[in-house]
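> These notes open a run of structures that come right after.
FYI, it's all coordinate maths here, none of it is from the lab. Just so you know, these numbers come straight off a predicted model, no measurement behind them. Cβ atoms are built from the backbone, for glycine too; each structure is taken alone.
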Structure P
Amino acid sequence: MCAMRLGVAVWLTDTGVAITELARLVEDAGLESLFLTEHSHVPARRQDLVQGDRPGEDARLLDQFTALGAAAACTSRLRLGTGVCIVPQHDPIALAKRVATIDHISGGRFLFGVGAGWLVEELRNHGVDPPRRWALMEEQLLAMKAIWTADEAEFHGDLVDFDPIWSWPKPVQKPHPPLLVGGDGPQSLRLAALHGDAWAPVVEKLEEFERGLAEWRRLREEAGLAPGEVTVFGFDLDEAGLARFAELGVTRAVVQVPVEDADVLRRRLDDLAARVPA
């Protein structure tokens, strides 16, 4: 059984606890990490509605990187992550700069959680053809890795193309911040296995997670890659669930916590802190 790290994920809006108070509370509780979710907007008309969809909160989400910069300035140990950043909705050169900047500001504490997105109308509003989002994200990830690691980077793909560029700062973490790839469908699992440092699914049913874990590990082994790490995101991870994740070799469990009320947040963090290994 491995020693898991424990973190929290929040839907951070303009109506709840401030990011600076939130970050200090999470760090003071002894938890390892804080992840912020992303939606740039919520389309007023859409076809895809999923269980747990929260259009009211999603429309009010603060920008991940701006908020994480504030969190970095008022903490010293807490790891700060995107859970997840919807990569196809971003320009890869600009996004590479934002990642390197937050890693620089935080002194190498950034965790780059990424995903291809699911809300097709949101993707289309950013000029993304939804069926091609996985292919686009694959090229974006490769292009950003080139920017982070080369003094003079260039990339020439079918969907991402740029001639040699100079871009600093480079990330503090080498070769780049840990890349946590979300999603549990076949295309997301492939991207996580081939291009990620960790797989980072949202877990609702343990049986489905175990099947995905076996497939992710098989894909990495076939590619000749090291086992990698696993971060799981969950809405209500109980003691039994956490114990099972540890048995399966999960390295980080991230639990959603409420941030509408500071007192409720403190009680939830205290409960989670009691589960952190001494």
Structure Q
Amino acid sequence: MTRLALVGFRSDANSSYRRGAAEAPPLIREAMFCESSSTWTEDGVDLPREAFTDAGDVGEGDGADTFARIEAAVAHLLDRGHSPVSLGGDHAITYPILRAFAKTYPRLSILHFDAHPDLYDEFQGNRLSHACPFARIMEEGLAERLVQVGIRAGSPPQRAQAARFGVEMIEMKDFRDDLVLEFDTPVYVTFDLDGLDPSCAPGVSHREPGGLTTRQAVDVIRRLRGRVVGADVVEFNPRMDSSGLTAMVAAKLAREMAARIVGPGSGA
């Protein structure tokens, strides 16, 4: 039986424009187990607090030390036979997370929800920016396939990078409600909340109108054909979430992704 682990990474030093994502993990965790909502997922998997080993939160370190701490925390959980569900933090954390996953899963695919491709070689002089993680991941060969869903802010430099790395980019202008994605390798799902339309998740630093609804995103996750081995939800900025809506949406997505790790068809 696959054992789920919940771990938070309170890191946003590599954010551009606005900080605040480091404050998110405790709020997502609180929303996941809030009595106002059910712990049951849409496919009938019950995920109460006891379903997870809670590894707590890892705080910001100094420079590259932060990434080393993130990678070590995830590697420790994987070595113990856990399947981590990570709570960000900004999207830069996915790079060290995937460095740990690649050691356990040498053939790995990534399903990436986002408004932005996050494929810049560098952004504002920072090669570890939250705008760059998938450039680092693909150039290091940490995944053999990257599928991006919800993109609607792809700049020419990022499109060139997508072509270089063979990225499969499903832009919102081309999105279809009956989308079914198939993978023949283990899959890691990473969900940047600005992939959703701001009406569904206003609590993000970079609001891009015209995005996925929560319904559409959950359906893509549920219909995914493949073995999901880990997931993260990132870029929730509580400072932009006056109603608490985005925290609940982040919790919903984390729970549904966790269900794909342990539920029917998981291979667990």
Structure R
Amino acid sequence: MAKLFNEVLGAEISIADSPERIVSFSPAATETLFQLGLGEKIVGVSAFCARPAEARSKRKLGSYNTVREEALDELGPDLILTVTGYQRDFAVKLSKRYTVYPLELPASVAGIIDFVTKVGLVAGEPEESRELAGNLLRKAGRLAKVAKLKSYVEIDLGGPVSFGAFSYITDAFRLLGSPQIYEGAPAEWLKPDLDWVAAQGPDLVVYEPKMFSRFDRGDLGSFVIAKGWDGLKASKHGNIFVTPGPLDFLAHHGPSFITEALPWLEGTLRTAKENIGS
């Protein structure tokens, strides 16, 4: 039995050396567990745990901060994984009855790699987690600064949201050489001032639709007009891009952020640079 101190709960938590019945309410933790070869030990997930595809067949127990407690009691997990931020109060409540380990939301790309390591340590797979983290570190290290473009990112999380200094998304743009216009804001996320965004004249806009939404990428032009973005510098250069797929993409801090989202963002910045130069 391992005894791990958790800063969020302010308490020492006793966790089985190799938990056999894991519930994850964190999509990033769920993806990490599968990549560590622990998919068979996952007995329940949140409705938003969609990576990898196998996670979608796991029993759904609730959303980001809700749970059907009768189903949780039935499963009898020996470890529940959550994150901080929007799940902090949820984690504290669950910890009164279950073994819960809240993981800190990453503020940087390096923090995502640390997140992966911690998931493995808590789940009893230290060697595998460090190997996975090392592979991710090498992949991130191969990325290059593309161009110094003034960038704006907006994600639909039930309304328009952008990201400040405490976000790994902001850090990713900085690593690739194109600072995000809200990077100096002392927050993880914020509701953008669209008039201020327009006044900044971003060279590039990256938009992520709401998860599972039926966003019509073939009608981007009409969408840009509806958003009032047609007058932006980014629009005039053809530099408004929509993230791929129906799932959270940039808004997901699992391993695939480094293996999929960062390379996509690097390629998008290269395209934007070419568009401005043409």
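> Looking at distance in nm of label points 7 Å out along Cα→Cβ at positions 32 and 192, point out which structure of P, Q, R has the largest value.
Biggest value here belongs to R.
> Here Rg and Dmax of the Cα atoms in Å was calculated and came to 19.6, 62; which of the structures P, Q, R was it taken from?
Label of the source structure: R.
> Follow-up. Of structures P, Q, R, which gives 14.9 when Kirkwood radius over Cα pairs in Å, for residues 96-223 alone is computed from the coordinates?
Q
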